[in-house]
Structures are given as structure tokens and as C-alpha cells.
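Okay, got some structures for you below.
What follows is calculated from the coordinates using simple rules that are stated; it is not laboratory data. It should be emphasised that the depicted structure is a prediction, and the values quoted were computed from it without experimental measurement. Cβ atoms are built from the backbone, for glycine too; each structure is taken alone.
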Structure I
Amino acid sequence: MELKAKNIKDDLEYLREVSKKVDLKDPKLHDNIQILKDYFAKTPALAMAAVQLGIPQRLIYIRNTNLQKLENSEVDEERVLINPKIIKKIGHTRYWEACASCLNYMGLVDRPYQIEIEYDLEDGTCQRETLVGFEATVFSHEYDHLEGILHIDRAVQVYDLPEDKRRKFRNLLPNGGYEIISMEGEFEYEPVKNLHLKR
């Protein structure tokens, strides 16, 4: 069976749901992680929240956070983060984000430059680490999915462009469209506007 990401045309109400905390003793946990791995064996997406594949649990798979190798389909960090939490947000960046669930919509989104996160591994071990730069952007995008928030909800500008044109657009911009505005100071998101799609 081919795995397809839920999308805003057919599954908007579902994508707006807040994902449930993962029970580390759930016998289905390993199978759900495998579903994510199987999806990334056939797609070049950077990362994915489990809810996008029909698993409404707080589970994120990260494949690629290397801004210089976004076109390299062989890169796979194989990172699985269970029940992630953001402890602290610092600095300010902007990037033209896209999403497997949001059709061709690309949005210019403000994100923290650095985040401190906490999450569980499948064996129950709790991890705490700091993500910096583009890695923080990728994680923050997926974390929003767990809260029922889409990148176009936060975007200050949105374009409807197919993938090849999005790639060309970013390639015309310095650093692929990723901008570091500040590396310091507490970061606070603007209130979610939801201008583009009804919540």
C-alpha cells in the first residue's frame, strides 16, 4: 500500500487536531515508527509529523536538516523523536517553507534560531538537546503539526507554486532563502493568524 500524506484539501479538519501523547508501552509504537521509516524510504521530504500519515500521536521523524544538501535524497538522519517538547526558543530566522500536507503552498515563516528540546526515545530514554539554525526550523515546522498548526498559518507571505518553481525561487535567494535575523534574544511567535485556511 502506497503511503500518502494527509492534505489540506481532503483532510483539513483532521490536520487541525492536536496529537495525543505517545504511550511508550503501546505495542503499536514500533509499527507506527516503521510506517514513518517506510514513507521516507520513498520520499525526499525533510521531516514528517506522524499525524500527517494518519497517526495522531506526538511523534516526529527527521530525515534531513542539512541546508546545503536539501536535494540529496540519500541523506537520512533517521531521527525519531517521541513526545517532543520545546523548552526554550532563542533568536529569529525566516525561511520559505513548504509542506507535504499543504499542496503547493509555500510560505515565508518566522522561526527561532535556536531551540532547546526534550523528547523520548523508543527505549524510554529521555533526551535533552539544543537545535540550531536550519535544524531548529525543520523541527519547529513538524512540532507545529502536533499542535494542529500549519506553516501557512504562521506565514507572513504565501505563494502557490509547484515544487520545481519553489526550488527555482529558493535558489535565486541568498542561502537558499534561509535568513538569520538574530541569534540572540527570546523568540515569541506572533499569534496564529489562520488567514489562509479556516481552523
Structure II
Amino acid sequence: MHSFDDIRRQLAQRPARILEEPGPARSAVALILGQRAEGLGILFIKRAPRPGDPWSGDLAFPGGRLEPCDSGPQAAAERETWEELGLDLQQALNLGRLDDIAGAHLPVVVSGFVYGIGLPVGLTLSEEVEQAFWTPLTTLRDPRRHGPAVVHFNGSALTRPAIDLLGPGHKVLWGITYRLVMGFFERLGWSVDPRPSAYPDGKD
């Protein structure tokens, strides 16, 4: 079982890859770990349906765009988490930074920051969030939950690598959030052998 200290040490073994190209919009998210009875879990949200939002209803990490008031991407991730969930990450353990991810379909760069918190914790969902839930790392690493899935983005049906978090009839985790999760696993030295993918180049 990994502790917060273990994860902090492993993330510190190499600096995160930071994308600084001018032009793309910048966003930041928080990968929040909590210690549960069944081991560490990660906090995900389901975004509320919103007209004009290309990620409407998707599973994601809390986060959003950098605003002029933010001192940097980490400040944006913490501000957005507070606004979306009422969770103050300045009181959490800062465990490290993930590699930046560039969007494949939209000009955006997303930075991810890893936190550890004690549980239980109360959450107050904003109107932008339909649901918040914890998924054990053992579930996320289960290869039976990994594989290609048909997803919908901007009116198109796409086949992409995904993780089935919630079971049949529910949305899967895919896209930039999926890539951040897999990058987190890679930084920790974890491997997952998913079902054969119909989209082997790994784009979202």
C-alpha cells in the first residue's frame, strides 16, 4: 500500500514536463488522493450538463481555466476546487505535479497537481458539478476496466482509450483526464495491461 510520503517521493524523482508554448488556453486540475478503508482513492467529478461546454457531463478532476486573479496553474487548480467542491486544498498535503497535457481536439494545455487529504471530508457541490465520488486505486488499476470505448465529443462519436469507473450505462473516463491518470501511474512505476485498444496512438 502506498502512503502519501511514498507518492511524494516518487513524484519528486523527476521534474514534471511543463508545456510553455504561447497560444493555447491554460487550465489546471487537482488529482486528490484520500485514504479510505479499502486503501487510497482518487476524487472524481461528473460535470453538470451545460450547453456549449464540449466536456458537458464528462467525468473529470476538479479544475478549470486560469484566470487573471491566479498567480499560476496551481493557484487555479486550488481556486477551482474550492469553487466547485468547497474543498480547501491549501489545507491538504501537496504531493507533486504531473506532466502537462496538450489537448488533441481543442487548443488547451492542462496542468495537474496531486494532493493528499484525510477522510472523511465534506463537499459542497457547485452548479457546475452533478456528482463527486471516490474511486479506489485498485479499481483504477484493474485491467478489466481499461479498454476502447465510444465517446461523444462536439457531436462526433469517437473510439478512445478509457476506464470504466461507474459501470454499464454510465460515462467512462477518457481524454485528458484519462491521460493524466495514466501519467500518474507511469510516474509511480505502475503498469496496466488494458484490453486491446482501437486507438493505439493514445490521443484523446
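To which of I, II does the computed value 4.5 (mean projected area of the Cα convex hull in nm², for residues 92-131 alone) belong?
Going label by label, the one that fits is II.
Using the calculated result 2.0 for distance in nm of label points 7 Å out along Cα→Cβ at positions 52 and 68, pick out the matching structure from I, II.
II
To which of I, II does the computed value 16.2 (mean count of other Cβ atoms within 10 Å over residues 100-107) belong?
Clearly, the read-out refers to II.
Please state which of the structures I, II yields 2.2 when distance in nm of label points 7 Å out along Cα→Cβ at positions 20 and 60 is computed from it.
Computed on structure I.
Upon calculation of Rg and Dmax of the Cα atoms in Å, for residues 116-155 alone from the atomic coordinates, which of the structures I, II produces 12.0, 36?
I
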